[in-house]
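Trainee: The data blocks that follow each hold one structure.
Since every read-out is calculated from the coordinates, none of them should be taken as a lab result. All values derive from a computational prediction rather than experimental measurement. Cβ atoms are built from the backbone, for glycine too; each structure is taken alone.
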Structure I
């Protein structure tokens, strides 16, 4: 679009950012984000929502809001990190979620501790 001198509007920005998130092109999404900020484009509710950093809010669930993430939250973040090629971070989340789930559900079952030893370490 820049090469063709096309000036995108809010709808285009939202669609491009959603597409970047869907296919895991987070580097491109960051470039679009920077373009929006540098051009001093008005950020409304829809565009602002498309610019959200999911990991930042995931971490703030416990730290700021005092909410324990559910397995669905972990699955969503692992999927997003995997699409972005951030496999080490995805692996860490899987390890944390598995440890928390097994030990909270059945803390007195010795086999759960054995299972946790099979989770690969970085």
Structure II
């Protein structure tokens, strides 16, 4: 994960990006594990090169989901921005919420209004404060 130098100390941004990393592994790990288990089956020895391709596919699966499936992208970003909100100091919560709602409405091709994004962010984030 790359974070610009001017944001190196931003714990909320780091937590947000770590959530995306967790989401990536959530899809990549099971596919790689399946390929590894199948590679141990002697009857599939001739298929081992293809099992490597299956494992590699797992590594790109999250990106494919993110780019092609707006509901997944929405779920992914809302989860990450809720974590951002959970790291916001109480005095900065409203400003951070406005930033997150604006970002969701205008930067992720989600067809959300800022009000709808705000409602989605607050649906569970209040329990994280």
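Trainee: If relative contact order in percent (Cα under 8 Å, 6 or more apart) comes out at 20 when worked out from the coordinates, which of I, II was used?
Mentor: Computing relative contact order in percent (Cα under 8 Å, 6 or more apart) on every structure in I, II gives 20 only for I.
Trainee: Out of I, II, choose the structure whose coordinates give log10 I(q)/I(0) by the Debye sum over Cα atoms at q = 0.12, 0.15, 0.17 Å⁻¹, for residues 8-79 alone equal to -0.39, -0.58, -0.71 when calculated.
Mentor: Label of the source structure: I.
Trainee: Figure out for me which of the structures I, II the number -25000 belongs to, where helix-only ellipticity at 222 nm (-39500 (n - 2.57) for each DSSP H run of 4 or more, over all residues; to 500) was derived from the coordinates.
Mentor: II
Trainee: A value of 0.75 was derived for FRET efficiency 1/(1 + (r/R0)^6) of positions 48 and 96 (r between Cβ atoms, R0 = 35 Å, to 0.05); which structure in I, II was it taken from?
Mentor: Corresponding structure: I.
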